[in-house]
Structure 1
Amino acid sequence: MAEMKTVGVIGAGQMGGGIAHVLSLAGYDVPLHDVSMEAVAAGREAIEQNMARQVNKGTTTQEDMTAALGRITPCESLSGLASCDMVIEAATENIDIKKTIFRDLSAVLQKDGIIATNTSSISITALAAATDRPERFIGLHFMNPVPVMKLVEIIRGIATSQDTFDTARDLALHLGKTATVSEDFPGFIVNRILMPMINEAIYTLYEGVGTVDAIDTGMKLGANHPMGPLQLADFIGLDTCLSIMQVLYEGLADSKYRPCPLLVKYVEAGWLGRKAGRGFYDYSGEEPVPTR
């Protein structure tokens, strides 16, 4: 990994910030870009808070934290990523937004730079086609929260070269992650299995089979899940859940992936989960309270 020194990140939100967090702690220089410098500053502040928690837990040191934060450089424009060895995109789960980013990035990134996407469901091949280097394009799907979760899904597009795959896998391993390889199908492995379960839990609520509390308690105590599916949906973001279900439904043309109408209604209402303060739970008080 000696040749990989600078890994840029596009998107300073929950996922992009988490990716920048682990990259900087692993010794990489991390130019960080978002739609505004305010978004970058907010992302960096969240990274600092999360690292401070790691210091308090003894999983990292104050010295390592200070050094890591010093490696994160705010970038106002994509041109600030031009010299990166790799750039990882972690923007909104929307194919048109991502394609626009990749077209613009391709125009400024050095010719040998690798482009990776953290998409959780969208075709790697389709996204790669928006770039000038489909052979140097790959999916690196980190799990949320990135500093805690050990898995990274690696997904090749139809044109991804072996060298690009090897570099991406080595990066994941260098970050202390476990890498699993998925073929380029909608949802890949984790979300192909996880999201239909969450969607079915929402159908169970929608049809009145059980309340929010009954469903989540049932899966936590009956299936030994650490978090109930509706609580997990709120944590992921209901808009993200809906986007992934739509990709599965449209990409696989199977009615079993049809998004639950209640999920659609919650997203239309702006009840997107924890980040919005309300989803299947209301987060306005000290403890989350079920909304149904």
Structure 2
Amino acid sequence: METLLLDGKKAAEALLDFLKPLVETLDPKLVVVQVGDDPASESYIRQKVKSCTEIGMRNEHMHVPKDTSLDQLLEIVGRLNNDPDVTGFFVQLPLPEHLERHTPQIIRAIDPKKDIDGFGAYNLGKVFLSKDFEDLPPATPSGIVRLLEHYKIPVAGKHAVIVGRSNTVGKPLAIMLLNRDATVTVCHSKTKNLGDMTRKADILIAAAGKAKLITADMVQQGAVVIDVGIHRIDGALCGDTDFEALRKKVSAITPVPGGVGPMTVASLLRNCVRAKERQMGIDS
């Protein structure tokens, strides 16, 4: 059995190609707010700006000092909410330590119409209704769903097991897969006998944030594996799965890097286009 490599770069390019003429017509503007100088954030933002440039989307990188106060950051959020030229924006996470505990408050302050990260309660709540209401879903779950669609991997009737229950990936992805008629099991750090659960998966999503957590003996023959994790060990990048070992056993798997990451960025830009459509009263 030849294993299909789920190349997120190719799937992201297809989505960006689809968005490009819409960007030309609608002329949306995306703003990234960065507080401080977290190296990982710098890398993520570069990728997002690069993708914006590729499809001609106007963008702005607002980089403010690490010691920016909560009141100052909320003032920036308020200005962006009220700027009619700004289609959508997000505050890059993680935030510096003094702001980290205020993350829910900061997300709550973002106008739901401009919440292209899809982290606010309003847009998350719409995801729970049905796939027809997934207007601005969180970018990583949306990217995973789009990746499966791109490679024509059926979801309906399949058993999807998600390892990880974060508000940004695990929980919303579970709902989005339920919306597409999968049977979903969510596992986490308190799950007993994790391997017994993961071996039942037709589609396994590893999003636990622990390097090489999923080993070959924890997957069934022919499963589809989506690896959301990214870690640096001895100078090399790896995910939440033991990629080389799993590749010999599964039917399809994402690489790290180059799997879910590019899809997250492309889905964020898709959300910005969709936000513009909704602001203009266009039914896409």
Structure 3
Amino acid sequence: MSKMSEKLVETLAEALGQAATVLPNDVISALERARDREEGPARVQLEAILRNVEIAKAGQVPICQDTGTPTFFVRFGTKFPYLEELLSAIPEAVRLATRKVPLRPNTVHPLTGENPGDNTGRHIPHVTWLPVPGDGAEIFLLPKGGGSENCCALKMLTPGLGIKGVKKAVVEHVVACGGKPCPPTVVGVGIGGGADLSLKLGKLALLRPVGERHPEREVAALEEELEELINASGVGPMGLGGKTTVLAVHVEYAHRHPASLPLGIVVQCWADRRAHLRISPSGEIVIRNP
């Protein structure tokens, strides 16, 4: 293994450990704002969540026993010089982090139930490769918990339903999930493209800092409206009632076929764990808080 490969493995494993044990500041701030506007059982739940976050950071232990499925999004320049090293470093970093952090081994064979014990397996860790012009790379890590993943959904809507139908489908689905995904959640919504792309867009939307609006005004307005509608449901923290069912709704879209309106709904629990790395063409790697 080359020195650059070793460096990539060690740094990626460190970032996975950070994602598992330290909640990003934007998520903490959103939880604190939610706590301050709640009362009764809802406030108690949020106070417990924030205390949990403090303990995890201080003790360098995972925020949740479910350390998720390691999921990577790699935005790399077409002239990035370390693509081959990165390709092999990602699964090795997952194995290393599983041992060192430690992370709970969460990958099982879908037919036999066999667990390799290191959070790798067929197509796992899953990596989305996003080529862009340039010679650097950005890596986004999203450890995705199983409980919130169980509340993700694909809706193939009739185009005639339009955005009104999109709103109805998102709100009804998130509200029906109740306390299952450990709210308050962050919801990524992907509109358009195809069935697979809409769900991918929903996950990409989760990479934004909590509450950061889409740059397009109409999309940003849709995000705000969806947040208000879902929070008006009263599901509340952990499904026990309250004003805060979602911390944020983020929307991404792709152009679609005229006969199809795919809608991907991706739910992330309150432990919106993320990490972000930048790699320069010279080989410098910096872990950033997204």
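The figures follow:
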| quantity | calculated |
| --- | --- |
| Read-out semi-axes √(5λ) of the Cα gyration tensor in Å, for residues 24-103 alone, computed value 26, 14, 11, structure in 1, 2, 3 | 1 |
| Computed 52, 41, 33 for Cα extents along the principal axes in Å - originating structure among 1, 2, 3 | 2 |
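Readers should treat all values here as calculations from the given coordinates under stated rules, not as data from a laboratory. Predicted model only: the values in this text are computed from it and were never measured.
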